[in-house]
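Asker: Structures given as structure tokens follow.
Derivation of every value follows stated rules applied to the coordinates shown; laboratory data play no part. Everything numeric here is computed off the predicted structure, so don't read it as measured data. Cβ atoms are built from the backbone, for glycine too; each structure is taken alone.
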Structure P
Amino acid sequence: MLEKKVMLTEEGLKKIEEELRYLKSVKRKEIAEKIRNAITFGEIAENAEYNAAKNEQAFIEGRILTLEKIIENYELIDKEKNLDFVSLGSEVLVEDLDKHKKIKYTILDYVESEPDCGKISISSPIGKALLGKKKGDVIEIRVPAGHLKYKILDIK
């Protein structure tokens, strides 16, 4: 399943551990109760509540397995990284040269990416384009919506 190392921040690891604890201690019990209640409605083969609860159970169990694999195969991102170039874990301040707008991105592994919050995956078009670049570099990025032209203003 997930055999390669997953690079995580300490914050990301804590989120994953919290989600895993919640799914195992709360959601499993809730779903078991839903299944027990659905069984009381009668014939299981045509019981929509039972089928929905079993589907939810399957999803939750799959998510638990995924989170456990991540925890088995993670490595923390080195906070003492070189700030001369963009690397995994870097906070990058860029200027969109077309819109004259400043944007901050944090470059992370796919597990922690939240594009709406500025946390982008190293495998995303923008993440790939920024990796290895230095302060002052101008980069052009092909994205599904067209082209972007960014200048790197700062790396933290």
Structure Q
Amino acid sequence: MKLTDILKETATISELSGRNKKEVLGELCAALASQEQLDPEPLLKVLLEREKLGSTGIGDGIAIPHGKCEDITKILIAFGRSLEGIDFESLDGQPVHLFFLILAPGNSTGIHLKVLAKISRLLKDASFRKDLSAAAGSSEIYKIIASRDDEF
């Protein structure tokens, strides 16, 4: 499984304009909704409900917001970066700079967990995080992700 089979460059945002959790999630959902011709509101609602259970900000400047949505038929991924950093109520209390958003159909389990695990493994690598943070734009971010996609 390759992330680039799921993540499209059109859902890769090099500089998020949102300044809080809801705005960032909304922006990422809008990118996916536009790409897939979906209504972004149900996507956002699922993610906000998931965040009520506990922040998906896992530390080291990373958040992996995720959830299951009955309105979609395949797994969807978006990536966003905030150079300034967003208060995402992360476990370490630090701002989040890198966001991988994952949405899965309501009836899926296995693929959702595999994608989450793969993204988590990639993000454990400090050099990968550094490369994403230093990338010049969305196209370069996407190329960095694609170049590391086969490593795991």
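Asker: Compute distance in nm of label points 7 Å out along Cα→Cβ at positions 50 and 90 for each of P, Q and report the one that scores greatest. Walk me through the numbers before you get to the answer.
Answerer: Working: P: 5.7; Q: 1.8.
Comparing P, Q, the top value of distance in nm of label points 7 Å out along Cα→Cβ at positions 50 and 90 belongs to P.
Asker: On relative contact order in percent (Cα under 8 Å, 6 or more apart), which of the structures labelled P, Q is highest? Working shown, then result.
Answerer: Numbers: P: 22; Q: 26.
When relative contact order in percent (Cα under 8 Å, 6 or more apart) is calculated for P, Q, structure Q comes out on top.
Asker: Next up: Name the one structure among P, Q that mean count of other Cβ atoms within 10 Å over residues 18-25 of 12.8 was derived from. Mind showing how you got there, number by number?
Answerer: Values: P: 12.8; Q: 17.5.
That value comes from structure P.
Asker: Out of P, Q, which structure matches 145 when volume of the Cα convex hull per residue in Å³ is calculated? Write down the numbers at each step before the final one.
Answerer: Numbers: P: 145; Q: 97.
It traces back to P.
Asker: Could I ask something else about it? Out of P, Q, which structure matches -11500 when helix-only ellipticity at 222 nm (-39500 (n - 2.57) for each DSSP H run of 4 or more, over all residues; to 500) is calculated? Walk me through the numbers before you get to the answer.
Answerer: Values: P: -11500; Q: -13500.
The structure behind it is P.
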